[in-house]
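Participant: Several structures are given next for inspection.
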Structure I
Amino acid sequence: MENGKEMSSALRKLPGIDTLLQTETASRLIGPAGQQHLTGLARLVTDSIRDELTEAIKSGESLDEYSSENLLREAEYRLKEAWRQEERTSLQRVINASGVIIHTNLGRAPLSEEARNAAVDKASRYCNLEYNIDSGKRGKRGARAEHLLAEITGAEGALIVNNCAAACVLVLTALAKGGESIISRGELVEIGGDFRVPDVMEQSGTKLVEVGTTNKTKASDYERAITEETRLITRVHPSNYRIVGFTAKPTVRDLAEVAHRNGLLLYEDAGSGAITDMSEYGLADEPIIGNSIKAGADVVTFSGDKLIGGVQAGLIVGKGEVIARIRKNPLYRALRVSKLVYAILESTFESFRRGNAYSELPVLQMLSISKRDLKEKTVAFSHRLRKRIGENSQLIFEIGEGNSVVGGGSAPAVQPRTTLLALKHPRLSASEIASKLRHSKPAVICRVFDDRVALDLRTVLPDEQDLLINALAGLGA
């Protein structure tokens, strides 16, 4: 009985929801959160404190610290933290100082200034998405972007869907549903996020016929597997997977000859894809889309971001008649992209057509920057940082060498040499520094090794350097 009275007395000290909503903290949050949602958060906060109080009473803990004032302050703090947690899980800008160029977890390719402007100026309001301004009638969706894509790849036609997996499923559904697609056993791979190529391909309703061995497949293997049910010969770029040593596989031209000799089509899933020759930057293994078209591929799919430097999309190029067949498939409507994607890709493709891709697209700038320029950039940044925090700062930093990562499943064996800025602090561990940087505004993502935090300026955009210095200055005291 005494315990029940003590519990009732303690619970009466809990702040009511109305009381909590009248605090200074709640008044600051009601604008961004909204009255209804903030009320729900306040209810969750008070319920959690009530549960803890009940458990404390049952276990015989002292309740001296549980005054009405203390409980209200605790409720305010928890309300603020609940809202902060929601904000942290919402989409927000981050500074990528990790050196991973196409960072899948950070949204892959950053957009060029021209692409960002195009999304805002051309597509954020009403636009001529399916409207022909000259005739005043309905127009073709994505016509400009498709025309540019076909032009820069040398293809007869092009189509754009919402991602590369969707492009693969659409191509196989339109061209091989109910029939067989022949593929090398060594190309049935799994890439990031439990994404298995054969699982996705089989959703199209085609039967995959495996040929060759894991490490060696010959053109004759494909030819021997052809039956009356065969519709496609399929070639898949292994993306973030490589077999080295005793290996062999036929070229696109070899497979095109086999396919066309037997009245079939050749489909290549090129993965990241590349518009220009990137071997100078260590990416010799990435398929150049134009070369595949010239070699006889009837249809090629690849990503709209990654090495293209645009936005996530599945790009489909190939023979005009083949693209027309794919466009007519009902699945295309479910996979087509929005006006924002078209605007961004138009701008990105125009950079390639003008010959300015390496000066305008951030991903290509990051891949092509010279070792000397990157070191000069890092040294200049370190001087600016020292000037900002002063000689008496406890933040210790030094310049060293390391490796960047291409990322995004592109060129897994390529790790460009880079210059790193390594950080230490006498009162903070490397993990604590990294945590503080992640919680700065905007968040800074870095690497940790050997109890040091490493910043790679290769992936820090020019207009982010001041923001990064501000975040680092906060560690200096």
Structure II
Amino acid sequence: MQAGSRDGSGPVWHREDGAAGAVVDGDVLELASELARRLMARDDEPTRLPEPAELEAALDLRPPTEPRPLGEVADRLGRLLEFTPSTSGRRFFNQLFAGRDEAALLGELVAVIANTSPYTYKAAGAQVLAERALIAHMGRKVGWEPCGGLFTPGGSLSNFAAMVVARNERLEGVRETGLDGRPAAMYISAEAHYSLPKNAGMLGIGRRNVRSVKTDGEGRMLASALQEAIRRDIDAGVVPLMVVATSGTTVQGAFDPLDALAEVTRAHGVWLHVDGAYGGTLLLSEEHRHLLRGAELADSFTWDAHKMMGVPLTCSVALFRDPEMPHKHFDETATYLFQRDDATYNPGRSSLQCGRRNDALKLWTAWQRHGDAGYARRIERQFALAAYARSVIEAEPRFTLVKRPQSINLCFTIDGVDAKEVCHVMDRAGRARVSHGTVDGVSTVRLVCLNPDLREADFDEFFDHVRWAADRLLAGSPEG
């Protein structure tokens, strides 16, 4: 082998046949650093996206037949990033992203370079211990010690893991012999996450057996309506499998009354799962954890660190009050993989996956940086920003707050225009990205105040964009 000439990205080693070989590590890091700097420098710039077909043709994203020099690959990657909206800038209010945390980013980058799968202590060493420490700490915040848990690729699969366990616990023998036709049902609120009926279809529970329970005027599941639904099913010979309470609904940010729901589930021996993917982080705030009163009474709990905690995607945990649940329902023997130590130090035996990213490392580095106290302060900042945004909405005659916010979600309308169209106009112009949601049949702008690095002035500018878009619609020139 011999050293090849520079192509703008650094030296590349070539085999005798001229094909590109291993790239010098330092150059990869330099390229990545430069791309990262360029990406972050554009955080606050408007990003106007062409129509998908137009952009697809312009970028030519097809894999090539022949290898390309690394410098050219980096250039093409940079071009792709130019048309990728920033989720960390002052123009982004869309999905549940909470800015860019430098300590979590450090852990994420190191995890990529280490490329370790934490399925065994033999393969991952201390990283397995860090994952165990996080699960134990998060369980204590719920109110469980000891507890069990597993990291998953997102809240949908954390919910899935809890649903598997609940199904197996309630339908004895199903893990070994499969579903036997016994009718069974699960119960969610009308505001619950879409992953729940989706998971029910994959698990053999059936989407039609997911009961949508009535909510009160603030989007919280009614314990009385849940009681009625369970009793109807029992009378009809249907097995009530589980109740999924939501702590932080996607649109309204509502919190189901966990203590009241726990009374119902315990009376009937039904599994209670809390989907705290969004709002579970409030357990770290003494001022706001009352919204999850009764969490310790649940059987399982979903918690996404990639939402309120600002950890890079994905970082989700499924926690279980009974520490034996993950091993009991996910363990499989594989002597070619699990060759030493007991299951305690082989997370692969209690996981949905075999090979997986080390999502725990970035959360561990972030928690080392912030500590519980730092996260509590972060939450206070998020609520302070929400309070400021609410004051602007309530002071603007054209805006109407449709519900009293329970947390940091603000849903409002604009006089004379469809909120959904306002969101589309701002998006197409690259001025701001924010989602819309339906509340009591009304289309609203759904503003989520998650990024603690934003300033009050950023929200002032956002509301200026809302007014601008509404004026364009009223004038009949949305593209103006």
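What follows draws every value from the coordinates through simple rules; no lab data is involved. Quick caveat: nothing in here was measured; it's all calculated off a predicted structure. Cβ atoms are built from the backbone, for glycine too; each structure is taken alone.
Participant: Which of the displayed structures (I, II) returns the greatest value of FRET efficiency 1/(1 + (r/R0)^6) of positions 159 and 199 (r between Cβ atoms, R0 = 25 Å, to 0.05) on calculation?
Facilitator: Top value of FRET efficiency 1/(1 + (r/R0)^6) of positions 159 and 199 (r between Cβ atoms, R0 = 25 Å, to 0.05) goes to structure II.
Participant: Of structures I, II, which gives 1.7 when distance in nm of label points 7 Å out along Cα→Cβ at positions 127 and 151 is computed from the coordinates? Intermediate results must be reported in sequence, preceding the final value.
Facilitator: Working: I: 1.7; II: 0.8.
Working through the options, I get structure I.
Participant: One of I, II was used to compute Rg and Dmax of the Cα atoms in Å, for residues 207-422 alone, and the answer was 20.5, 68. Which one was it? Numbers along the way, then the final one.
Facilitator: Values: I: 22.0, 79; II: 20.5, 68.
Structure of origin is II.
Participant: If Rg/Rh (Cα atoms, Kirkwood Rh) comes out at 1.00 when worked out from the coordinates, which of I, II was used? If you can, show how the numbers build up before the last one.
Facilitator: On the way: I: 1.09; II: 1.00.
It traces back to II.
Participant: Continuing with the same structure: One of I, II was used to compute FRET efficiency 1/(1 + (r/R0)^6) of positions 287 and 319 (r between Cβ atoms, R0 = 25 Å, to 0.05), and the answer was 0.65. Which one was it? Before the final figure, lay out the partial values.
Facilitator: Values: I: 0.90; II: 0.65.
Going through each structure in turn, the value belongs to II.
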